[in-house]
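J.: Dropping the structures in below, format is structure tokens.
Read-outs: derived from the displayed coordinates by stated rules, not from any lab. Being a predicted model, the structure only gives us computed values, none of them experimental. Cβ atoms are built from the backbone, for glycine too; each structure is taken alone.
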Structure I
Amino acid sequence: AAIADAEFEVAQTYYERAIQLGNKREPEDDLHLALAKFRTGDVDAAQAILDRIAPDNGLGYPKAHRLKAMQLVAALTQSDRFNAGGADEIDPLTVAPSTVNQSAWETVRLHLTRSGLEQPVELGDLWTAYYLAAGKTSDAIARQMEVSHLEPQRWVVTARLCASLNDQRQRKIACDRAETYLTAKITDNPFDHLARIDLARVFVDNQRWEDADALVGEGLGLVGADTTPPALALRRAASELLLIRFDSINGNSDGDLEKKHTLVAKAIELDSNHLRAYGKLLELYQASGSPEDRERMIRMLEQQIAQGNSIAIAHFALGTAKWIDGGHDEAVWHTERAIQLQPSMTDVANNLAWLLAHGQSPDLQRALAMIETALAKRPGDCRYLDTRGTILMKLQRWNDALADFESILPLVPPKARPGVHQNLAEIYAAVDKPEIARLHRDEAARTKTLSDNGTAPLR
């Protein structure tokens, strides 16, 4: 009861006394004591108990073996889905084959073989993680198919797993069973919007666009102006469905651009808080060579502001559009409004820092302070480190800038690498390392064809 009530120190004391007073030491009591110690922060003592009742090289208590398997999978996949307090289902798409930790994955296998048969869904997820890491894709799929038979709501994830592993036969089976299960749920309760969203995803994955449109449209008709979380989730799904259609249009003819404009306008109308929809609008804005089309998109964003819909996001998008057009002062003005309305938006802070550093009269100290606030919340973001590195270069703080750019060089996408190499070339030249500067200039030239042609900041 103490563990159930999260009174872990009380539970620890209870189990310690029970073990001391008991005539026979039960491994279940040891396991509960280990869990209580994990929760109170006594990790070393907890781990010592687990190692004793579930040794890596011997047979121990099945539940403890299961827990050790969970710990290892969590560490190896850098996931918190498995932890000392229990397990939730793992997303099999997050587990990649691993040759670096083969011995650790072998230890996972040994603990799984000794972990009993209780909680078969949890066990199946753990085996799936092991098989994926070992490159045994057929076994991984087989385990997830078994799990989905036990929990039919998992068929959608299983279908995605099969698709990612290019097993089309099993993917079709999983999709068909997902459709059967979800259709029954929606028939039983038409207001089960989460089931409707999952089924729409199944249709989209099979390019059944009309079925997806009809399904989501029916749901939107039911929710009306409802603002409950499931209704908002349905509108977000409907908006995302339109953006998937947007991405499926590969051409840039006038007709293609008009179709894209219709889709993105509808996506924003459905969910004015959908940041990705504004990103697609800006992508379309940049691709459009028509002043009339660009003006139409500007009017759309201004209308969002006038109607009070996602004002901060609309200002943010307007600021980026003005930057694309070369209107630095207007870009700063709109981005300032966005950060005032929603100070927690780190992407806005990043863009504003960039803009402040690149005007005719750069405010480098304010720009640096702005990007530091964004990095405090997301310290590993390559875009933010790129912005800070650029500002530090302008301040001639070469060593600090060098640290930022060298930390992101292995991580940035190929199209961004030429710019990073060029910055590193300039830094190495400034610190009197001409040979390394030359090598970076060569790399910048070699990878330049991969660079995009955008004029908006890569923020």
Structure II
Amino acid sequence: MSASGAASPAATITLGLERIAALLLHLGGPSAAYPIVQVAGTNGKGSVTALLAAILHNAGFSTGRFNSPHLVTPTDAIRINNAVVDPARYAAAYARAEAANTANDCHCSAFELQTAAAFLLFREASVDVAVVEVGVGGRLDATTASAPPAVCVVTAIGMDHVDLLGGSLEAIAAEKAGILRPGVKAAVFGPQDHDAAMAVLCEHAERLGIPAVKARPVRKVAPCSGNKSAPESALREIAFRYKGAEHIAKLALLGDFQLQNVGTALSVIPLLETLLGLPEIPLDAVKAALATVRWPGRLEWVDIPPQPLAAATTTAYRPRRILVDGAHNEPAAIALANFVHPHRGTNPVTWILAFTKGKDLAAILAHLVRPGDTIYATTFTPPDNMPWISCVAPAGIAAAARECGGTDGSSVSCIEVPSGGVGQCFELINGRAAPEAENFIVLCGSLYLVADLYRVFRLPI
């Protein structure tokens, strides 16, 4: 039981391949028209898909990319040549999938329909390679109904979605390893924090006779300042091996955990060249991708514009730069903390937090919140077609956060914001007296909260 006392969402999510497999068959098997790289994992899988798609695109290949969940609208989950798919094209593909679903009584969920639409769009665009992120788990995820991928990738595995995937690390790893299946040509396993997870992955690959590569993290050479006032050009430098030699490049993604993700993505490239007979991907394409790749809402500095929240609001928001991250489980909280705490020093942080029910709030917040911090505990807009997703009450977040106060009597200030969401949080922050109003602000806890921020302030994705 989490600190929120949340019920399990498992009863309202039915994993399985039968429905979407039938639908894809009726749609003519669109995923067989192009090679696929399928990426599973607890954390890092989205970053790896973004990195791979960016490298391939910079090398001149036509690329499709599917991520889950979407951030602001369903269209932003699907990118072709690094651009969000045109809404009209998405609507047409989704309508085609929906019509086939209805006509053939496939009973697919909204996510399964979206997955089918992505596969249709990639076929329509004649992509050279599609990079596909798993939604939940792997073995029974809708994306695994595709034609066998050329390469399967599994990033770092941790404890998350335990009600759906199992209550042990080994059980979760087995579900992630389930994307490996007959017809897969190779696998890449990202660096793992737990030997038990890697053992499960390797055993699964060996049993199927699939050659597997254990990726190694790249090396940090010169860190960026990490400071919120640093210019965007102040990227850190990394060292990596490519084509048998060591090279230096700049990396746009923040966080030391990205060193693992870059190493994982780079391990896939030579496999694609060999297995698919792709022309050699030049070093310049790799460097350009690393220096420009974005993964919106994941450990990203965001500039809040000086504008009213809505037409009826006369209060102008103070322009400020905040740190945004979708960290929603303990491993992600550790990664976020490793970035935040060295840069906060002894200064307090203002946290804007919302969580889905079922999370271990005590474990997550223990890594993030320190005595003297301020918490704005709020809610997010429930996503469409996901009735199993609901918010932890702000009072539950505040109760867990207060436990992070010091034994010397120092406390954590908690403000509950049950209505108005992220916009109301900024209204309240703007009204606070200095120095709190100038605190280092971090918004995290759920990608759905991050999505609200992007919607409210119309931020680019």
Structure III
Amino acid sequence: MTVVLIALVVMLRRPLADVLWPETRVQALLGQADHALHEGRLDATDGTGARQLYEAAQALDADRNEAAKGLARVAQAALRAAGQALQQNRFDEARAHLLLARELQVPRPQADALAARLRAREAEHAGIDGVLQAASQAHAAHRLLGSEDAALPLYQRVLTLQPTRIEALEGREDALSDLLLEANRHLQRHELVEAAARIAAARGFDAGHVDLPQAEAALTNALDARRRAGARDLARGRLESARSAYEAVLVALPEDAAARQGLEQVGIGYARQAERQAADFRFGPAEHQLGLARALAPQSMRVAQAEQAVARARAAHQRQSREPNVPAREREQRVRALLAAMEQAETKGQWLTPPGESAYDTLRAAQALSPDHPAVRQAAARLLPAVRDCYEDELRANRIRRAQACQQAWQTLQPRDPALADVRRRLAEKWIAVGDERLRAGEVGFAVDALGQARSLDPLANGFSEFEQRVRSVAGEN
């Protein structure tokens, strides 16, 4: 047994030794750290620096104070190294050593004193007066931003070295005032991107500038106005104008959630247009509208439904053009079979799915074979009222998913029906009401889904904004 244990120790070597005799490992690390400190290897990314070795020893045994004392010696050594580098005008090296000393909590007065000496030496070396003069000349030439020799970067360079230099502070303040005036002129010309860029730059140079709050408020008002314009254009069906408005907001404010949602609604609007074009067998315009819809709302279920509608219309058109000479008896038999399949699909509530077997698809197939057949005309006349009744019945019963299937069938059967806007609004409001009730019951997932459904139907429906805020608030907490 003893032989086996010795063999295991030999095989596993250091890892097992670390477990059985941690003191040995700590002592080894402390010795390596002392050696690294003696050689001047204070910090190393590969773990061989004095700092890393002392920290490793400290992690193994936090109760011993040798590692803490060693780290304090590293901090003082880093401070001395920074001073030596400063004497030789190696400013980057001096800054790196000073940073290490601060990270290891060297006494702050010592670090601050060396930092002041570093700034003064850099200023002397850089020729601060010359930099100030160049900044003033750039300011006079209205070159405020855009290059390293523009006024604001030059003033900032001076202030980095001499934070209290009055000429630089006053020059920067005046230059920022001029920059914010430029931003205001861009806002007056409705150039949101240019204005937003200048305001962001001003905030980066001095977040406490006296003119900044007013400029930011003006930008916020301009963005709000553009969002409202987008919403108005969207509600009136002016999709191109709505798209331009929302995209202008996003270029100025890329993370704006309202503008992103607005663009998604524009995409859904294009999807509806694609359905209308396909219903008239105008597949070129339909594909164009569908491409716009995919680009703006790639994840929208409504766009996927439009794709299916266009595909069905294309298939029906192909059948109609492919089978003009079907014998009369065979045509009659096939029409009767299709109408029987349509009735079965109606009974099951399969208005649009499954593809090829739904009530809508079988009706279109029958219409392609014999559009003037009396039974086909009767079926077409019966289907739309049936879909409307289905929508009303399911909505009253709060079966909103089935009501939405009926709404989609209605949309597909008669895409130009002016009543559809009210149909979508009512269904969106039902999603909001049911989603809010389930949210109060703690069903956050359902509420998030309900919010998405309502948004795809009508984001201007009553209560949508308030419901969206509640969902986001609760979802953000989970």
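J.: Assuming 0.96 is Rg/Rh (Cα atoms, Kirkwood Rh) as calculated from a single structure, say which of I, II, III it is.
T.: That value comes from structure II.
J.: Can I ask one more? Out of I, II, III, which structure matches 0.70 when FRET efficiency 1/(1 + (r/R0)^6) of positions 35 and 139 (r between Cβ atoms, R0 = 35 Å, to 0.05) is calculated?
T.: This value belongs to structure I.
J.: Given a computed value of -23000 for helix-only ellipticity at 222 nm (-39500 (n - 2.57) for each DSSP H run of 4 or more, over all residues; to 500), which structure among I, II, III does it belong to?
T.: Computed on structure I.
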